[in-house]
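I've put the structures underneath this note.
Each value in this text was obtained by applying a stated rule to the coordinates, not by laboratory testing. Owing to the predicted nature of the structure, the values given are computational and were not obtained by experimental measurement. Cβ atoms are built from the backbone, for glycine too; each structure is taken alone.
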Structure P
């Protein structure tokens, strides 16, 4: 899988050190609050596991399936929320975890739904990566692991066509892999 990468952006040790810092800030900011963490699947799974073990306070962990990419390399402009609907967060403070803030569509949609339909007391957001670019929707993130350029990245939960999530680091995928020009690579 490493051969499919142009370069590695963040090694595992760098990611884990940054998660230590984020966890400390999240813990400090939410002490004494009823906190529910809503993880956007599937990309947020690795972040959830490593980050939340570092948060030293009681919390609820919920999952939500939401996607705007649908297997490709660009957002389709429509966010699909999973079949299970919103988790019960009424009256709680919520922290949304997602792998990447790119167009902003997924994060904005989930945040709006948790407030308007879910009755959340307040909603903050945490992303592992934030792309430096103009967004389709005006939304920021309260907690950011790393800022990156506008390039297609995989690893540490981020995928391409369902693969590469299990890489312990974050790397930039080669254009030839995305276009399917390498033998046995690319989109089926």
Structure Q
């Protein structure tokens, strides 16, 4: 892909952003391509090294504040026609509860995901503490029930503690997955405000 084609596609995909921000991003990527070309890289390869237009748009949206996107989209460019104002006022009892419900559902999904991750971490910590408690209790089992009771307590402590460590590792990867998922959800919401 040529530089001009890449810049034109990027411009059309970022059409929902304020014009100053679009110009800033376009000049940044144009300059990046020019620097690579100056280093002796062919134009198509310089553009390919940056990544696809989709990847660049996702990168820009990931770092762009959602509040700025919403403000830019909601603020009318020119005065609203009278019929649009009347429809907004008449539709207020319908669209406001729907908007609140949308954000409530999104927020509850977010909280539920992190609650599950937190409960897995809490369970893994409880298992590790239980394993340590079994190992400490094995001393008393050796004194009270003899050799077999003490060995059973050590085995139970090691099994429970190991399960807790494995669950902690799984919880860590689950947390990383939830972070990635919430980033993708945020990019998806931001992309609703930016042209395709």
Structure R
């Protein structure tokens, strides 16, 4: 890639460091979109042995690029994101991807289409892990950062996406149990 274009691409990606998510870190500060994407990719790296039949390079690529649209729109939490928000993000992302040189624009378009269609095991794994990384982060954050709706939502978030494999199903169940335990411990502290 031409060095000037590479620097331009990195400037867009840098916005993910600046844009915060709804999630909080264990130290009590908002997590950036970039931090979520990095840890999602790390999560995929560590579960790769559970999926020897999958193209884990592709899964890692999906993890790295999945939230690039938020460089243009910022993060909108899943529980308030509308179809209009999704369309705006997709349109801005597609314009940007179209501006990339070949082969990058073609590769990214193909990955985004695969991620959206959710037909391959690679796409399903990326999506399940994306959901689970968010729950891991919520469980690590102080419960005082949780919204009231998250007490229930965190217990079921990603359950459907994780249903495609025994490993992700068990991961979701374990995180749900951790969530229930965290809520119970908070209730005991308040008594």
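Computing helix-only ellipticity at 222 nm (-39500 (n - 2.57) for each DSSP H run of 4 or more, over all residues; to 500) across structures P, Q, R gives -22000 for structure R. Ranked by Rg/Rh (Cα atoms, Kirkwood Rh), for residues 116-171 alone, structures P, Q, R are led by Q, which has the greatest value.
Figure out for me which of the structures P, Q, R the number 1.08 belongs to, where Cα Rg over 2.2 N^0.38 Å was derived from the coordinates. Computed on structure R.
Comparing FRET efficiency 1/(1 + (r/R0)^6) of positions 20 and 52 (r between Cβ atoms, R0 = 25 Å, to 0.05) across structures P, Q, R, the highest value is found for P.
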